[in-house]
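Every read-out reported here was derived from the displayed coordinates using simple, explicitly stated rules and does not represent laboratory data. Here the structure is a predicted model, which means the values were calculated and not measured. Cβ atoms are built from the backbone, for glycine too; each structure is taken alone.
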Structure P
Amino acid sequence: MSPKKTKSLLPEGVQILKTLLKPLPSVPGVYRMIDEEGEVLYVGKAKNIKKRVTSYTLWDPLPLRLKRMVSRVKSLEIITTHTEAEALLLEANLIKKFSPPYNVLLRDDKSFPYILIASDQQFPQILPHRGVKTRPGYYFGPFAESSLVHKTLPLLQRAFLLRSCSDSVFANRTRPCLLYHIKRCSAPCVQKISVEAYGDLVEESRQFLSGKTKAIQEDLAQKMMIESDQCHYEKAAVFRDRIRALTQIQQTQEVTTSMIDRADVIAFWEESGKVSIQVFMYQHGTNLGNSSYFLSSENETHLEALLTTFLIQFYMNHDVPPLILMNASLQEKTLIEEALSMLAKHPIKIDYPKRGFKSNLVKNALKNAVEALKRHRAERASQRMVLESIRDIFDLSSLPNRIEVYDNSHLQGQNPYGVMIVVGPEGFQKNAYRKFIIKNKNHAPEDDYAMMREVLTRRLKPLQLGEEGTLFPDLILLDGGKGHLKIGEDLFQEMGIQGIGLGAISKGVNRNQGDETLHRPKQEALKLESNDPVLFFMQQIRDEAHRFAITTHRKKRLKNITKSRLDEIDGIGHTRKKALLQHFGSLREIEKAGISDLQAVTGVSEGLAKSIYNYFHR
């Protein structure tokens, strides 16, 4: 066979890449494979871009997954970097931005919580914190489990009597609140404690959280004995209660060793194309919980590349500790350390301990990874059986990958909302949830059918028009009975929608859990057995839709409630409104205030004070 004929048999994508090879530089960087629609198929990093792209033109050795990708390539884009470590970080950023179908994607959009002792006030506040660390103060964490924060925070309040109230509440207290009376606050709001004494409590709490637990407990025990010897039994009892709270904190947070200041322990286990990854977080020897992640190593994805991608993508969203302990060595260890050090702006070390207490921590994480994968497989098998039953119940042509559930929420016709949640084989897809503000003002109050019709019409319209990028559901479920199902049937017929399953879930006469009925087009209603897994699944997704609808409606209602009459006054924006409410404590007090009182608020001029006064006294 002639070379010319061989070339013609190669996919167009290979030929396109070959034509692009000559101008490519032999430097580190990132490349993007683009299809004919302009969508990014794959993002990769390379030490030598030209060499790496050349490897895609060698057709026969390519794995099947990469052959599929290359056959779709129509163009290539590159970005050069100074180092391979920079390329690794840029690759992770672009994967997060484009979500390419042929990349490993870590679907981890949550942030881990911290406990914050804010230092921007004379009397610092202790509170839970998520997100960017913009507020000055001491951050303890991150906690892998938010439940640990909720357990630890009240105990810290009992141990150190720090305030947890907001600044506006603190500024307007005239007498101690309940927390003072149950010995969970020292009431600095009403001068029950001096600035110096409160500062000592703050310092003690910081030392305790930084690992100096023994010294703090010994100091409190000594103070308790002194007060007891002087017959000050009530004061001694306060120290006793604080010591008990500290002991409870240490019981809540498993103390492993004081030899680790801050470290993450990461263990992975691969079996039959699935990888289970466990991340345990330790700070000052305390176990702050663990998180589980599951990735697919199928489609010829090399485990080494998968783990490298996981580490970079994971730490793009979370703080990088100085030490990362793992259960196996990675070939690109030095490169990953360099990239993570650039990300964290401090040196990062990855270690693979073989013996000692660090090795025991890794073994424990590995044991959890193995057990987590077993549970994950069992849950997925059970989920598949449920989806197979749903396929049969609703006469679907295939296993449903996308089920959309709809519900409405309003309060006597006020602030009406419709919502859509999405569930599939991997569980709830919260990034696909949608809210629909009911726009038609001609609906009668509480007309649930009309609201459902509007929501479904708006959702199905893009499907009817065949708009590009619109995702087709396999099954649409409505929270309601026969009437709601009729709305869906009529719309499907009017809009010519085909190939999508339809159903409704209604509660029984007494609205009891377990008495649900499934309604299907042109079939009798179906009441499942109380122990049927499908019934449990239906209850779960209906309750999730109801939760999302109620939450959405409540947020709107609260927004309307917090929309103050101050918003109607010219010259008052968010900052001045906040300043006024913090100064006076409530809208009623602002209404009572005189012009001179209003002028005392930061940012309120004499002219604005007169406008506010005139507004309330017109």
Structure Q
Amino acid sequence: MSIQFLNPLFLFGLIAAVLPILIHRLTRRKAITRRFSAVRLLIKSQQVMARPQRLKHFLLLTLRVLAVMGLVFLMAHPILIRPGFLSLGDEAATIVILDNSLSMGYTEDQGQRYNIAKKAAKEIIGKLKGEILLLPTSSFHKASHWMSQDEAIKELERTPLTFGKGDPMIALSLGYQSLKEIKKPGKILIISDMARGDWEGFDPSQLGTVSSETSVNFLRIGGPDRDSNAAVKGVNLIEGEPVVGAPARIEVALSNLSDQSRDVLVQLFFSGIKKDQKSITIKPREEAKAYFELFLDQPGWIDGEVRISGDRLPLDDIFYFSMNVREKVKVLVVDGDPRTSLKASESYYMVNALQPGGAEGSPFQTNVVTEGEFSYVDTKSYEALFLLNVARPSIFKLFPFLETDRPVFIFLGDRVIPEEYNGFPLSPWRMREMQATDTVGITEIDQSRPILRAISEAGGESIRAASFHRYFKIEGTAKNLLTLKNRDPLLIEAGVGKGKIFLFTSTADLDWNDLPMKAAFLPFIQGLLKEAVGLTGGSFSEGIRVGEKILPTQAIGPEVKPGTYRSSVASGEVRQSINPPHEESDLSKMKPEEMKKRFRKIDMRVVEYREDVLKTAHSGKKELWPMLLYFVLLVLAFEMVVAGRI
């Protein structure tokens, strides 16, 4: 606080304060000499009365001096100035940075924090006189020009709460740059909840040189403590595939971003219809998982939602995902060595790997034919082809698969005629003689294929324990996926036309190896086929987060909201789900001490929002002349009383 005088020249009148002293000295009474006989009694009386009389004269002199000084100050018209945290001159520029990230959607007893912040911003802007720059921390339209008071209020009303993460670095950078351009003193006001999701990685040192006259003030909405909140962190398909008639399992990851345990009701919706729900208890500041079993009976896209019981931040209580449910993958298996005993047939272990426990629970629908039947089977409806120990594969039957990007898997055996396979046009390999050896195992597993990488990491000992005593030697430039210990290829991959051929140099049964008896055989066959036909990856999507790159779609406007959107691409319809960033769900706050360390030498302070704070946000003035008038009148009254007693 400071005191200013509207008529400072009157202060020279303080010199008049010496007048009472001069008058007191000049009008001092002189004693008259008289002779009395009782001199001894007179001297004694003078000694008794002199000291109180002097004290009264000194008090009277002091009161008169104070009365003169009070009159002078009264004429100088003093004013008490109370500086607020936005106190600036009329020509100063003010930058208001408004946090409109998702965390500001938290609802307090007084209402939504963002509405409280907008109300506070409107009241502050309404009292500013200089140029104003309004900058949101999360926005799809950048209003980066200086505005008048009315323009700033209109822009404030148009600024919505977003569903994304705030970026205060961009807002402050724009603010500093704007102040440098106009070359005026300025002050920056940031209205925010100071949640860690936005400010954790904030580093003001990257903003460059800042004027020493620039100060930064935070008006914190919502208090310094962590607010209680729970959110859906993610949804993932952990078992099975989105295939009609095949079971699958969804995992829902939940976060309790609170300091107390919470009971959360988790609900699963498909196309707006509730399918299942579970109740789960989550410990403080920990994560938990809920699981839902699926059995899909209709093909096509499904819009899924996971909803949790509501709290004070409802914007992160729904998580969107999408699934493209497809019909079972039809697989044609050509058995080149059928037997009267089903278990002795070449296709026995292959069919059981593709359909373990029966066809109903598998994403694959297999049809086994002989080599003779293969010549007249209509292959248009099949998505993959397996040739098992086929002597003379028909090139004309293979080309429709390869030209339409459908994979072909070839397993060799004792009925294979190498010359027939070497006659494939554009074949990148040459099949040589059959190798008979002592048992040899697998030494190298290619890590570029996700299924092979997963088998190598989780069950590598199982597939490496398989032993091979016969196989065909292959030469060429194809890519080796599995390699034997003697460096000969076991599984190779090659592109032919638009499709791919996978060549396994040994048999699919137990004649030349014991791989079908290993635990890795089933995930190896199924995983390789799923990757080849595109059953993994694009069929289930938990979507992206607001702020990340999205596919172009007509349904998404300039303001991205969580939900599921449709896009049209060359291959057909694609659906993309968009969800809020999980960082915004953490409502723990940055402490003022932490922020001061980050701002270092920059003048920065944090003011807690209250209704009365806005009253002192700007400079306040208080007239002091009434108090001075009362003071002068009181002094004169005392002076009269003291003068009457002397």
Structure R
Amino acid sequence: MKKLLCVILSVIMLVLSCSSFATAAGEVKGDITEYPVIIVPGYSSTNLYYGDSLETGEAVWGLDFDHVLERVMSRIAELGIGLGTFAFDNADYITDVVAEEMQVLFEKLRCNPDGTSAYELHLDYTKAEDKNNAVLMERYDSNIYRQEVEISEEIAEYIGHENIYNFSCDFRMGAEFCAGQLNDFVQSVKEHSGKDKVNLFAVSHGGQVTATYLALYGHKGDVDNAVLTIPAIGGAGIAYDAMMACVEFDEECLVRFVENGTMTEENYNWLVKAQQLGFVDTLLNALFPKIFPTIGYWGSLWDFIPIDKYEEAKATLLDEEESERLIEISDRFHYEILASMPEKFAECIENGMNISILAGTGNRVVTGMPANSDAIITTAASTGATCAPYGTRFADGYVQVNACGGKDKVSPAMDIDASTAYLPDNTWFVDGLFHGMTYKDNYTRVLMFTLLLTDRITDVYSDPEFPQFHYSTNASHTVHTSFSGCDEGIISGGANSIVVQNTCANSTVNIAAVECDGLDLDFKVNPFVSLAPGEKIEIPFTGEIPEVSNKAVNVTVYYAMDTVTPLGYRTQTFKIVNGDAVEEEEGFVSIEPTTPFDSLLDHNLNVILKTLGLKEVFSMLYNIMFFWYDFLTF
């Protein structure tokens, strides 16, 4: 029963994460360009059909879910038996049933071991006149052929639906193939719109396709602005975990993912840190080898394998002779096209194009890979940056790999080195941004529209309102902290207070306590002051800021809210920039702050509390009480 309830809960959370919620308004500043926008969407967004025409053919992707439900109901008894046997740790029966159904449903999507399609499939539409928003809205009642509809609606407020086009590709094929289809579509849009250039807005897999297009065709000068948000340029960690059947779901990350997607103002994530839905891992790891013959030879899935995992996956899953063609194509992507992107992007920018990347950081891959990511795509793959493993940061004094003309390219959290990125001066990193949530954070939302629709911002130094490194202000984070008079994430010598903002859309917040790990600072908190949504408060502190640089400090703000979960906290890491750099230390260190509560625990008690899921709540309560005891007795 517990397993069944957990499955139901997981489904509910995934449904909620796809829902749309209002975001705070923001205005795009600058002159709007005259160019049409092509939306290059996320993975599997295109409808594919088998047959002579779209009207008479069989939909093989963009399925009739009534038909899917009918097939599920026809095997409900077997599924029930499968759940029963699974309760006794036997996953084979239920995964056999699911695999059989997936093989039937996805048969015509199957690719041969060499990566070619087993069936001749067609796209929904390929010409600009059929993929124009205004045409689609007049022709169809539903949004079935429109991409990224929520974002598209806001873009239309600036340029009109008649200037928005929706790209389709056979998403099963590799990035090089899809980039060729994008090149053809760009030419079609130029002809239909009468414009000599287009703007590209790319999401996730669309980011990989667009990056490949720019590397192969960018020299043609057909693009003015290209914005790649949460892009899978160098792959997706989740693909490796699934294909290698090594999924270990991070439940706490999944809940935070849902909280961000729904912009909920209750904080449930710390309640599930000890909950392990290991049975989900067992199901998925048992299922994927059984469906590998159906989807395992899709070229796109192989281009999704991050380069540091690619040879291992290839040696494990592909036969060198049967899959010779597939290997050749994916090798070319990994070792030639991907490697050329920094040089090709730089050439595009020199020729007047604006290319921008917006990426999420600070999250583990939800399927278990211990890499810094947006929960789906590793930050390294998304941006080319050098990243510390998830849960760690570079040690104090870390020196970035490339000099970048003296520009500081190490994140305030000291976990990202952007000096090695594909675009060191044109990549924005948002700590706490989850995959697909760019529209749900006002900072990234306004930034992406400004980059897409104007030529005002040419790099990360163009506008101080949009620094290269930023902590997410999604409502689910509740509070956002900065040091007064300092750049985002930085502590300089003139700071004598912190500024805490309530990022909620509806809830009021009271600051309960502030702790600093790494500096001896005493904060003067007034717990009786309520912050309305969006409101800020300045909290003074006493203490010395040392005259050093490249040293990390953790600041934790504890807060109270009138919600189901009345207490919560947010920790942000700040980098001191106030003098000579401290001596470089080697290796990585934990990002976890040391709090007063930790001083009470020995190793065994710490492990026990974490296992029971009690450390978070005990730590919050003790640290708040300790703060006020220390404050009142000082």
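Below, the figures for the structure above:
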item: Structure (P, Q, R) behind the derived value 81, 63, 47 of Cα extents along the principal axes in Å; result: R
item: Relative contact order in percent (Cα under 8 Å, 6 or more apart) - highest-scoring structure of P, Q, R; result: Q
item: Structure with the greatest value (metric distance in nm of label points 7 Å out along Cα→Cβ at positions 192 and 376, set P, Q, R); result: Q
item: Structure responsible for -8000, with helix-only ellipticity at 222 nm (-39500 (n - 2.57) for each DSSP H run of 4 or more, over all residues; to 500) calculated and labels P, Q, R on offer; result: Q
